[in-house]
Structure I
Amino acid sequence: MYSTAAQRLALTLLLIAAPLTATAAAPITAYTNFAKYETVNVSPHGTYLAITRRESEHELLTVLTLPDLKLAGQTHFGNLMDIERIEWASDKRLLVQPTRRFPGYTAAKLPTGEIIGIDADMKNGELLFGYAAGNLQTGTHVKQRESINAPARLLATLPDDPNTVLIQTYGYSIKGDFNAVYRMNVNTGSLKRVALSPIRDGEFVTDFEHRVAWVHGYDGEGNNVVYRRNTASSTWKQIPTTGKRGDGSLTPLAPWSRNGEFLALDNRDASTTGVFVISTENDSAKMLFRNAEVDAGEPRLDPTGKPWMFVYDDHYPAYWYPDPGHPLAQAHQWLRSQFRGTSVDISSMTDDMQFAVARVSSPLIPLTFFYVDLKNRELLHQLNAFPDLQVQDLADVEPIEVKARDGLAIRGLLTVPAVNGKKNLPMIVMIHGGPHGISDKWGFDNEAQLFASRGYAVLQVNYRGSSGRGRNFQHAGYQRWGREMQDDVTDAVKWAIRDGVADAKRICIFGASYGAYSALTGAFREPDLFRCAVGMAGVYDLTLMYDEGDIQTVKSGVNYLKEALGTDRAELERRSPVYNADKIHAAVLLLHGKSDERAPIEHATRMRTALEKAGNPPEWVTEWGEGHGFFDEANRAAAYQRIMDFFAKHLGAAPAPPP
């Protein structure tokens with residue numbers, strides 16, 4: 001199964017300290033703590049390896065020399081700042097996009113759109129772009145610059161000019177309300193605008209020459225619009241799309257040929273999204289790839305900007321190579337042969353594509369980074385992102401597909417703990433948030449693995465409205481919250497009972513955000529199916545979503561609410577747990593952050609009051625400073641300990657894993 005070189009590393013990964021006898025389950029913190037390593041990037045010429053890693057309260061930026069792995073430099077940006085993204089601007093200069101903790105939040109750190117430049121040896125740190133330049137803590141070796149009231153992201157590096165990159169600014173940018181593209185000097189932060197979006201929230205795409213070539217997005221009514229740029233005149237031309245909201249969209253991705261052709265995702269003529277070549281001569285679209293059941297995913301680009309792979313999910317991770325002979329496509333196929341039954345991605349590479357960083361994971365292998373010699377087919381170094389978890393702490397995951405009561409095929413995942421028999425188990429039904437544009441995917445899920453490690457089967461359901469199954473499947477969930485979307489969950493639970501996996505008398509439903517709404521909705525719609533229900537950061541009163549929270553503060557958010565929920569107040573009340581608390585027989589645990597802006601805590605307080613009036617007072621956990629979820633590691637561990645105690649109380653003791 002493995003080559004000699006790969007085998008040594010794979011066995012190290014899979015069998016670290018594998019015990020000969022049964023051991024106690026790993027502590028909750030092994031599952032709830034964030035990844036120790038989050039990003040590993042190789043520099044363009046293979047001189048350095050940049051790593052972001054978490055140590056105590058800080059996220060460290062560490063740079064090692066290659067191939068000897070000696071320390072070139074290391075820093076952090078203070079207790080209030082972490083790292084969202086790092087990219088090499090050149091072989092010695094890094095660009096860092098941070099997250100910040102803001103007043104009123106003790107735990108959550110939010111992306112700010114700032115850009116910091118710093119050398120590999122951690123010298124010459126400079127805040128190149130950002131709105132809060134004067135707030136950086138001392139001791140970070142980052143110079144201050146004038147504040148700029150706009151967020152930005154890196155759009156493209158310029159190999160022919162290592163001192164300059166392209167950045168895209170958002171929203172209320174420095175020259176107005178429309179998104180724009182600037183050339184930015186990576187040493188001084190000086191800016192020169194090169195393009196202004198013809199639509200307010202346009203996303204830019206560059207060609208092989210790193211010129212702005214396309215912009216795409218949505219107009220004020222939510223209709224898909226796409227513009228092509230004339231590079232000679234710098235003018236924009238709108239190309240034909242359906243235009244009508246909900247009738248599919250065209251999304252330019254990356255250049256395809258030197259004659260101006262672009263690859264795009266397109267679902268205007270079918271439900272699922274396919275990969276198309278768009279001609280710049282006549283704007284015609286030619287299909288290269290489409291799966292009839294699931295959407296094509298985002299592309300992976302080589303150093304020239306050309307797509308070499310698309311990743312999509314068809315029960316398991318799947319891959320399509322536009323050119324199977326591309327060196328990265330061939331290298332990826334070799335990596336897949338070394339790690340069968342895993343998800344494999346190449347996330348960073350040198351300009352000559354000889355060396356790369358590969359990300360490997362599966363339900364039984366938490367995220368692991370490998371530094372790889374692609375030319376000689378050798379695995380050189382590895383970093384385990386969750387070093388406290390070993391193979392005996394994890395459970396396998398099986399994709400499932402069941403028929404809903406109306407005949408629609410519903411997919412999901414079943415995690416079964418390593419216990420004797422594997423039948424008639426207590427089960428946790430774990431509902432993903434979103435709900436639209438999100439789905440549960442096969443792979444390592446720390447929540448599901450935590451529950452399974454304590455002996456519970458875990459059922460995850462990609463109900464209608466979830467992403468990845470085509471726009472018809474996603475649209476089937478619009479205005480079906482608490483109705484057919486909830487029926488899909490119920491039907492999957494009843495399948496698990498019929499199949500013998502779940503004990504019908506020991507089932508609890510759990511979720512966060514929309515998942516919490518679904519958990520409490522399931523409890524009132526199916527009062528005899530669930531023994532207990534847990535909601536974290538939930539929305540429980542659909543009418544309140546139009547009045548409170550950050551979704552309804554922008555026009556696009558209001559349009560989303562109208563599309564997803566509808567506007568009939570009486571109907572929204574009928575589908576809200578707050579107005580149906582008297583129907584809930586299950587024991588309830590509510591957890592909520594007091595600084596939640598997406599789902600304000602009033603949702604939880606209304607739910608608690610309604611349950612108390614119904615004679616079913618819930619257990620209650622709140623935290624100051626936590627937002628839409630629990631982000632402080634101590635708070636997370638305490639919250640999940642409370643959840644596990646709640647499960648044990650109401651579902652009884654779960655079976656222990658065998659020796």
Structure II
Amino acid sequence: MYKDGRVYYFDLDDDGSSEQIISYYYEGKHALQIFNPDGGIIDQWNFDGIIPDLNGLRMITADYDEDHSQEVYVFYQIVDTVFIDCFEPFDTISPMSLNRKKIYELDHTFAEPDCILREAYCKDIDGDQKGEIILQIVAGRARFPRGIYVYDIDDDSVFRSPVFGINMNNLKIVDLDQDGKYEIIGDNTAGGNIHDSLGVPYSDYSAWIMGFDHHLHLLFEPVEYPGFRSSIQMESFHDTSIIVYYHHEGPLRNYPELMLVNKHGKVLKKRKLPEDDKGLQNLYVYKNEKNYTIWISKKNSGQLVAYDEDFNYLKTLDLELMLAEVKDFDIDGDSEPEQILKSYSEFLIIAKDNFRYFAKYKFEKRIQDVSYQLIHRADLPNLLSMQMSENEYLFVFRKNPLFHFRLLIYLGIYAGIWLFILFIQKLQLIQIEKKNRIRNEIVNLQLKTIKNQINPHFAFNVFNTIASIIKKESSGAYEPFMQFTSLMRYNLESSDKITRSIREELEYLKNYLELEKLRFNEEFDYSIEVGVEVDQETKVPKMLLQTYVENAVKHGLRHLESKGRLEISIRKTKRYYEFEVLDNGIGREKAKDVSKGSTGFGLQIMKNYFKLFNEYNRIKIRQEIIDLYDIQHNAIGTRVIIKIPVKFNYNLNKNE
């Protein structure tokens with residue numbers, strides 16, 4: 001490529017193929033060379049001035065006179081003035097031409113004059129059926145000029161927007177009120193070059209929501225968002241309103257905001273987004289015939305976050321790359337734009353179908369100072385030109401020819417894997433069945449051991465209770481004895497089962513508690529509360545609450561000086577059955593001191609009991625024992641909470 005050169009591609013003669021235009025310096029002045037698609041030179045044009053800025057826009061093309069032959073509009077600078085020239089390479093009959101039309105003068109007030117032509121368009125913004133050249137011009141250290149300029153070709157006149165301090169970019173030209181005349185909106189960032197003290201309106205120590213009509217008059221009084229490194233980005237919404245994204249990269253703790261604004265600056269709706277990293281963030285709006293998807297690209301996290309038209313969160317794509325901005329290009333010519341994701345990495349990333357599909361190309365070094373051009377080729381796929389420094393790379397983007405067969409390919413891969421698995425299972429079938437039989441026998445033995453551990457443990461306590469009653473009053477022993485036999489009957493009838501209904505479990509507990517009340521001379525009361533939402537025929541692990549109730553009576557309530565209280569409650573939530581045992585006893589710490597014979601064996605049994613059941617379920621039985629204290633940290637009881645999943649599986653064989 002030529003030194004300080006930049007390549008442009010435009011279909012100047014409307015034949016479906018792009019000509020190549022190279023902008024470069026020739027003898028210290030701005031020059032253009034135009035080449036046909038085969039590489040042959042068409043002509044060279046030399047201008048009197050220099051390129052205004054090597055990083056800025058140097059030229060555009062447009063078919064102003066609608067003769068299917070594009071004009072080339074070239075920008076150059078002589079001393080402190082920027083001019084525009086126009087020529088029409090392929091119209092030999094009545095070509096358009098323009099010589100040294102003055103656009104604007106540079107400013108010397110603060111520094112040596114500088115400027116960048118950031119964007120330029122040719123569009124009929126005033127509805128007179130004739131196009132105008134719209135220019136976006138910014139200055140750096142010189143600070144001025146900054147503004148939007150319009151060159152009316154038909155009137156041969158130039159007018160500009162009001163003076164402002166902000167640095168606008170990414171202009172969008174849209175007809176917000178559908179009257180055939182266009183409005184202009186754009187992005188801006190508080191870069192901190194023009195302070196309020198300079199007396200220039202709309203300082204770039206703030207970001208502003210701002211728009212202009214076709215005369216470049218303000219649509220409404222601009223809305224200020226103060227703070228260095230604040231930014232406002234704007235996109236049209238269904239061509240009638242404006243999506244605005246506010247983000248602050250500076251030290252202020254300002255939350256990002258999405259807003260919908262009409263052409264008069266009125267906020268129709270807004271959403272404050274979560275506070276995020278302070279890195280670069282950009283707004284991108286994907287549009288199709290039905291709706292819009294609003295995307296926020298985040299440099300530091302490498303994420304793309306999607307919202308719908310109502311600003312509801314949709315999803316996050318984590319690309320693990322330092323993202324910059326997203327630009328649309330219809331690379332494959334299907335009238336649906338692809339998205340080029342500019343990144344601070346070595347990857348060129350192209351997305352399609354609202355970021356549903358991605359293609360990547362890896363360079364040997366990090367991508368920076370890059371620009372993209374689309375090259376049209378008649379009867380051939382389009383090319384994407386990527387210019388980085390003095391190098392140019394060309395890419396073809398197209399669908400993988402195997403894409404439409406992907407389901408068959410996936411099915412073939414899946415079938416192959418499945419057949420391989422069946423083959424392995426066939427070889428190991430005898431060993432697996434043998435292991436399963438042994439495993440089930442072990443599990444059954446473990447459950448029988450647990451039941452044998454629980455039932456004698458409980459029976460010992462009940463016999464003590466009955467003995468105590470007989471000793472005191474033999475005539476009153478019949479009823480508690482029948483309650484005890486009822487407990488034994490329950491155990492015998494369910495000896496081959498590992499579950500029983502909630503109703504049966506509660507009847508069992510009531511019999512036990514009546515016996516314990518007699519044993520301890522009515523020194524405690526109890527209550528059982530079952531929520532109306534609970535189906536009492538629901539199966540639960542046998543002896544689910546017995547150990548906890550027994551511990552509450554034996555270790556908590558019996559040592560109280562005042563009357564004890566035991567509350568049992570059962571509730572059902574969306575995901576769990578919740579069983580709660582609450583006592584107002586002396587607490588576990590003090591119980592350790594007064595109950596010297598306690599081994600904690602019952603709680604260990606329950607722990608093992610639940611562990612076996614949980615082994616066969618993804619959502620586990622959970623238990624929690626909570627020590628209760630008053631504000632002086634005196635123990636006031638114990639709460640036990642057991643949560644059993646609503647759809648808990650009691651089938652102990654995983655393969656069934």
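Every number in this text was worked out from the coordinates using simple rules, so none of it is lab data. Since we're looking at a predicted model, the values are computed, not measured. Cβ atoms are built from the backbone, for glycine too; each structure is taken alone.
With FRET efficiency 1/(1 + (r/R0)^6) of positions 179 and 299 (r between Cβ atoms, R0 = 41 Å, to 0.05) computed per structure, which member of I, II shows the largest figure?
I
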Using distance in nm of label points 7 Å out along Cα→Cβ at positions 427 and 563 for the comparison, can you identify which of I, II gives the largest number? II
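For distance in nm of label points 7 Å out along Cα→Cβ at positions 291 and 619, which of the structures I, II scores highest? Show your work: numbers first, answer last.
Working: I: 3.9; II: 2.9.
Checked I, II; max of distance in nm of label points 7 Å out along Cα→Cβ at positions 291 and 619 sits with I.
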Any idea which of I, II comes out highest on relative contact order in percent (Cα under 8 Å, 6 or more apart)? I
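Give the label, chosen from I, II, of the structure having the highest value of percent of Cα pairs over 36 Å apart. Show your work: numbers first, answer last.
Working: I: 43; II: 60.
Checked I, II; max of percent of Cα pairs over 36 Å apart sits with II.
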Output the label of whichever structure in I, II has the greatest value of mean count of other Cβ atoms within 10 Å over residues 51-58. II
